[in-house]
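*Asks:* Pasting the structures in now, so scroll down.
Computed from the coordinates by the stated procedures, all read-outs in this text should not be read as laboratory data. Quantities reported herein were computed from a predicted structural model and do not represent experimental measurements. Cβ atoms are built from the backbone, for glycine too; each structure is taken alone.
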Structure 1
Amino acid sequence: MKHNKADDVDGWLIIDKPCGMGSTQVVGKTRWLLHANKNGHTGTLDPFATGVLPIAFGEATKLVPFVMGGEKEYEFVVEWGAQTDTGDTEGKIIATSAKIPNREEIMAALPHFIGKTRQIPPMYSAIKINGQEAYKLARKGQTVEMPEREVEIYALELLEERKKNAKFRVRCSKGTYVRTLGADIAEYLGSKGYLSELRRIKCGNFSISDTILLDSLEKMEYIDKRRESLLPIETSLRDIAEIAVSAQDARKLSMGQGLSPKNYPEAKPTELAAVKFHNCLIALVRVDERKISPIRVFHNIIKKEITDVDNK
């Protein structure tokens, strides 16, 4: 099958991002590999980091905000005794300490970090300051005042204690900087620290088990074979209410019109529900006692499904 013009491709491609590659690079690479006309990621994963990077294609890009707002889970290694200006192995050492925390000290410190807390993101981050990424300003030698933000740590555990470092797992809210968390843990323990490893193992409803390596994707000879790695767009919306609608009401939703909940007894009041036609996700809606209101409508899918019905 020949492909010239880029195609409408819908779904999720969950990449196990390699170390040293930026998230935007992965987006460009996967767009080319799948010959797709539209895709985007769900939030930057540092070039230094590896792991779960969900890439949305086509209609799935409308669901990016819902994935970005989900919980994240990381495994990371803190090297004791030094602090770098980037918080990881790519920076320059700016402080040192002879203190190497032991297991008992680490275990006693972890509960201090559970719950809501305020973080100052690292200067070398993608946060925009006056329209420019902070890390670009920092690389020019400019002093950047980073805005403090509130984040939440849901769980933090010690996985392994080693001679000069320790491995942790954290489950946290969006916007949490694990590099900052690592440095804060070291500081609390009377030492200095930076991350030598950072791996995201979960992002929203996506986990490592959903991922594919870029190398594996590249080794597939045919574009159609690569597209078989895509997950359905609704994969990012597990565990929400579903409403199956008629072709007539699918058309109404495609025009931005609301529906009457009286016609759908299963439609209970909720802030978010998935509407399906022929078992395909066609819209996200809000339901109250008076109306089923569209929040996101997947026009390409509605058009395709209704066309298929009309042709039968």
Structure 2
Amino acid sequence: MAKRKATRRKKAAPASVGLTTEEVRGADPRARELAAQVERDGGVVVGAYHDPFGGSLVLLVALPIERVEPTPYQRDPSDAHIKRLMTVIEKVGRFLDPVVVIRHDGGYWTPNGNHRLQAMRKLGAKTIVGLLVPEPEVAFKILALNTEKAHNVKEKSLETIRMARALAERKAGKESDYAFEFEQAPHLTLGAAYEERRSLSGGAYHPVLRRIDDFLDEPMAKALGERERRAIKVLRLDDAVSKIVEALKKRGLTSPYLKPFVVARINPIRFSKATEFDFDEVIDKMIASAGKFNVDRVKQEDVAKIGGAPMEE
């Protein structure tokens, strides 16, 4: 699997891209139809404009809060983050960050504002303000749009596999067609693994998976089957690694990085400069190496030398 080369961004000349201020506020015949629909839904349109970068139509709307729901693909909301948002909104006395919304089945979905939505609901708000975009495919841009709370590996992976399952039901093209939405192929494999084992420490396996796992040029349904197969292999590897970690703990070794340490030790491509690897070959070698791992040869100072991926889960 070829490793993608980073593309260098061309430097844009100052003030050379997008719309002028007059073009941003220019009339759009679609706005009237969308506005009428919003009003039939019990909302109001505060204003309409064209996005200054891409020129897409956007409506600033106020919607009854009960008409807005998060897309079903999103990570589970964090109670702690919701409470922090509630505190900030109350202290400032303002809700200044509209959610992005699309219309769906007579209501509205937000792909990136669930924490803000839940905070406003818990505060007893009647209305929420959103940026309504006409294109329903924005619902699948969750990872790119979400900036209110950083995702960890577990959250990204679960969101990605949920999106993949929804796209498979819609028979919406190949997995490789959604590289932007999914961001990284390992999120799909780890997402399928997390569905089976929520306690998986995916951060420990993510670095090696980034080198051996790539997007599949297969229809979504078929690709999902392959993701589930790969997830089973990752879970087998995790079982073997977890046994080693427990043995190291019994010997008195302590570190939050024990699992990344073991994964690094059994990683056959750790020092390889190659850019193409076979997924099954690498994982099988790691499982075999785990079976031969000698815990008696590991010293506390060996573990201390490695930082590894933090155990965020």
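*Asks:* To which of 1, 2 does the computed value 19.1 (mean count of other Cβ atoms within 10 Å over residues 56-63) belong?
*Replies:* 2
*Asks:* To test your reading of the models, identify which of 1, 2 gives -6000 for helix-only ellipticity at 222 nm (-39500 (n - 2.57) for each DSSP H run of 4 or more, over all residues; to 500) when calculated. Don't skip to the answer; put the middle values down first.
*Replies:* Numbers: 1: -6000; 2: -14000.
Of the options listed, only 1 reproduces it.
*Asks:* As an exercise: relative contact order in percent (Cα under 8 Å, 6 or more apart), calculated from one structure in 1, 2, equals 15. Which structure is it?
*Replies:* Matching structure: 2.
*Asks:* Using the calculated result 1.00 for FRET efficiency 1/(1 + (r/R0)^6) of positions 16 and 88 (r between Cβ atoms, R0 = 41 Å, to 0.05), pick out the matching structure from 1, 2. Don't jump to the answer; show the numbers that get you there.
*Replies:* Values: 1: 1.00; 2: 0.65.
Matching structure: 1.
*Asks:* Another question, if that's okay. If FRET efficiency 1/(1 + (r/R0)^6) of positions 160 and 256 (r between Cβ atoms, R0 = 41 Å, to 0.05) computes to 0.20, which of 1, 2 did it come from?
*Replies:* 1
*Asks:* When mean count of other Cβ atoms within 10 Å over residues 224-231 is calculated, the result is 16.1; to which of the structures 1, 2 does this value belong?
*Replies:* Numbers: 1: 16.1; 2: 18.6.
Computing mean count of other Cβ atoms within 10 Å over residues 224-231 on every structure in 1, 2 gives 16.1 only for 1.
*Asks:* Right, another one. Between 1, 2, which one scores greatest on distance in nm of label points 7 Å out along Cα→Cβ at positions 40 and 304?
*Replies:* Values: 1: 2.0; 2: 7.0.
For this comparison of distance in nm of label points 7 Å out along Cα→Cβ at positions 40 and 304, the top structure is 2.
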